[in-house]
Structure I
Amino acid sequence: MTNVGKLKIFLGYAAGVGKTYQMLQEAQDLRQRGVDVVIGYFEPHGRKDTIAKTEGLEFVPRKKLEYRGSIFEEMDAEAIIARKPEVAIVDEFPHTTVPGSPRAKRWEDVLAILDHGIDVLTTMNVQHLESLNDQMAQITGVKVRETIPDWVVKKADEVIMVDLTPRALLNRLERGVVYPPDKAQRAMQNFFKESTLVALREMALRQTAQEVEERIDHDGEERIDGQDETGNDRSHRLDDAVIIYVSDDPTTAMLIRRGKRVADVLQANCFAVFITDRADMQALPAPKRDAVERHLNFARNLHIETSVLQGSDHAKALVDFARQHSARQIFLPRLVGRGVERLRGKSLVNQVVSLANDMEVTIVADRRQSERANR
């Protein structure tokens, strides 16, 4: 059986910090040591210093695909697999491929390449991490559409943060190193505001620190139960769980991301639970059924175990399930139940809080909706 290749991710917080340059520098170092390296995909963005780093490296030709009357070029994963290099360089890990491609996402192409024993070096920015999607929208005002599930990043053997201070990045932008002058000016007025870059950099640093801590935990099992070097209690039971309540509410995706991230930090099991009065979900109104199934599928894609429970008392069914799985936390949306029910203390939130007095109940609100409501 072929050994799975190793994945190395060069992580940044914005375009222009030097992820691709650093990745190509490592590719050149490997080539100098006699390692068989190819470039599977490279996006130059007109950056001369970065382009110069590809000199002497073999490119695997891209494949051309027609979509809606236009021709697009995509990485040819099958050609890379057939070429069988020791290492493949793949830029822009979160990229969504053109419809008609063998796989919908470039990270899926990378997993296929790894399955054939080929090591991969790749790049991404922290805002593309699925569990951070809502926080990134709050920081930047932009909803990132191309995301990578956290479990994919956790498969990486190594995550390297390529760091650059926000001031230094803005200097690069002003000099035209990152984008042409007209595009650079627009960028500095929008995404590349210094306050935004500072917040993104802090997010990337925290993410990298968390990756390091989790790897230490897995490599040094004696630290999982007991205390860390600072004397803080880090003990946890292997059967701890986080429970996420699933409904047809649009905020459920945000709730799932938040709960999954907490479960990962706690190294706990994670369950997404939908509760219905009827045994057959097909009996639900079509819009509600479609929304619930979409949210359950989203949870499964994040490697969350899903359950559909039947019961007329939703709060009791949820709390009973949580106790059966030794749950630490239950995640609920804030706006569950009608206004009159909430005033009378009969909403699902109030009932769960009352029943789950031995657990932490986390009520998650959509800040953007709250802000719009307060305007």
Structure II
Amino acid sequence: MKFSEIIEVLFTLREEGAKDLARPFSEALLHPHRAYPTIHVAGTNGKGSVCHKIAKALSLSGYRVGLYTSPHIHSYCERIAINEVPISESQVVEGLQTLFELSQRESWRPGFFLFTTFLAFEYFRQEKVDVAVIETGIGGRYDATNIILPILSVITSIGKDHEALLGEGVENIAREKAGIIKKNIPVVVGPRARLDPIFQEAKSVGAPLHLVCERGGFYDDENRAVAQEALRHLHKSFNLSESAVHQGLSERPFFRFMKKGRVLFDVAHNGHGFQRLFEGLRIFYPQEKYRFVFGAKGDKDYREILKEMANYASHIHLVECPTAGKAPLEELEKSLLACSYCAYSLYFSVEDALKDALAYPELIVVCGSFSLMHPAALFLSV
């Protein structure tokens, strides 16, 4: 099978019983994740950035560091990397074929995320990493990654997202994220994750809590503080140089408040993420006028996001996301018109939206979904 073919097959697979299949999958593979220490990171927002900061500091200190994150921007291979080098396409094909054969032999029906998770675990074992930083997918308690027994757990923030899967309200969401907390394993808790369900879970399993104080201002300052507390604890297990920690904390993944020319990319895709994006715009570009290129998946609260966005925008270029589960243009338009008046236009492609937006002098903000970043970056040669 070619890489493109096997990835196409993988994306058709729905998650069916990941909670039940993770353990037998692990047993059949002789528990690959036990071959190296792990750091487990969950949260509504900020978890990808915190993972990158921790992994960078460890790798700059001389360790071979596996990093498992999601989603990807340009290529599926980005999800699984060692010291910032993604897994190769040939290694993806070889690894997935082995996992597909196992599932067929056992008549299991795992989905996209479980296959990808065990591809990462097995790859890290084969490549003999010293440590792996593992980001959860959605939630925590029933996440495929939650089979690991980490040396440190991290919960970055709690906000409303994926409520259909995790339950309504931040208390229920916090309860699901708290599911990554393990008996006697320390847990770092971000300032926006200090909620009773997390404290209760930590107390019930005797997990030492390390609380991060609230940081105002730019959202990456908060991510930096969470990662810094995690690295402070990891000093007990790893020899981390001061310069490596400093450089690692400055790390920010692509398309997190990333500006190229007059275009600012940000993967904000839920209400909490947009609050932080708007805070960043007020801090760094208070005198600018903003044109937003915005698309969203159908399960996001785009109505509330658009309501707030209209307070900042001189114009909103609404675009249909190039992904399954997208919010249709007519729904985006209806939501914008229902909340307040704002100049807007409609597009079926990110490229057309950017082409029109670039004809005007404002700062252009591309946001709303990870899936917008790849076509936007290609169009602008970023």
Structure III
Amino acid sequence: MARTVYLDYASTTPLDPRVAEAMQPFFGERFGNPSSVHAFGQSARQAVDAARETLARAVGARDPEEIVFTSGATEADNFALIGAAYAGEARGRHLVVSAVEHHAVLEPARFLESRGFELTVVPVDGMGRVDPDAVRRAIRPQTVLVSVMHSNNEIGTLQPVAEIGRITREAGVILHCDAAQSLGIVPVDVQTLDVDLLSLSAHKRYGPKGVGALYIRKGTPLVRLIHGGAQEGNRRAGTLNVPGIVGFAAAVRLALDEMEAEAARLRALRDRMIAGLLALDGARLNGHPTERLPGNVNVSFRGADSESLLLALDLQGVAASSGSACTSGSLEPSHVLAAIGLDAETAAGTLRFSLGRWTTAEEVDYVLGILPGILQQVRSALVR
């Protein structure tokens, strides 16, 4: 029987058993609603407050109240874009986003465009990097928000957010940054980056699904997205997901404690895998060669198609992807690969391997051992 190798950590990560242990009491004896004034509610409230402080410290926020818990990074992205756009209408109705943003940013941006806002999409270079000067040129007196992600979920490229932050600060424009893929794996500090809004996710870092957060710098105008009760400082209505929030904080604490050593370990495995893959005929690396997430490997194989490659890998026990899980099943080529200039044929043969906490050198070598045969098989089938 083939072994099982999970190399899709960018899609989601398994729940760390230590995180599950931290969450367990909040499914049982500490089940209270944190908005209730009695002892059950206050026990839950204390846990939420502690988690908020953990997340604030993790991203360099000066006040824990700058952290608002959400159902995930998608909600946080929507909250940031739509909330900032409508809050800033008195200034103007112009937004700037990069061409390689996650669909959780691009879709609310397109939604706003359909409602009369103007949208400028800033291109990237062949390695997926945004030019800060291009952002500077895109900003107008009517610009209310710029959104540039911290790291790309498909090709792993790290963006020059701190440089862009200095530009938006000088222009008096709100800067949003999606850091769902970065938190706990590379340093993320809102003061260094000079961002006003920062989206975060738990399940990308060995925490539970269904919980995330939005950092909102104090004084940043934002129209609330979800209406109802007065939870989260009257910014986001709804009963808080206490077990998820506790698990989010536990996962972040663990990730930060282990970040430096884990990043070094993953970089070594990543580079080992990249070297092996690039030795194969017709292979090319996508994304920046060094300014990329430690566990991201994105390679295109000319003359192959990713669906066939993924199915063949799956039969051999290997879980990988061709890009974002949010676009799984789509027949359209990746907008990220198109943005970096890949032609359709090359983009069609793209694989993303994302390494994580439980990836081993033996697993990397196993994939490098079976992939040449799979590649030959897929290419032969395509030319028949």
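Brief remarks follow.
- Of the structures I, II, III, the one that 67, 53, 33 was derived from, the read-out being Cα extents along the principal axes in Å: III
- In this comparison of I, II, III, the computed figure 13.8, 38 for Rg and Dmax of the Cα atoms in Å, for residues 250-353 alone is attributed to I.
None of the figures in this text is laboratory data; all of them are computed from the coordinates on show. Note that this is a predicted model, so its numbers are computed, not measured.
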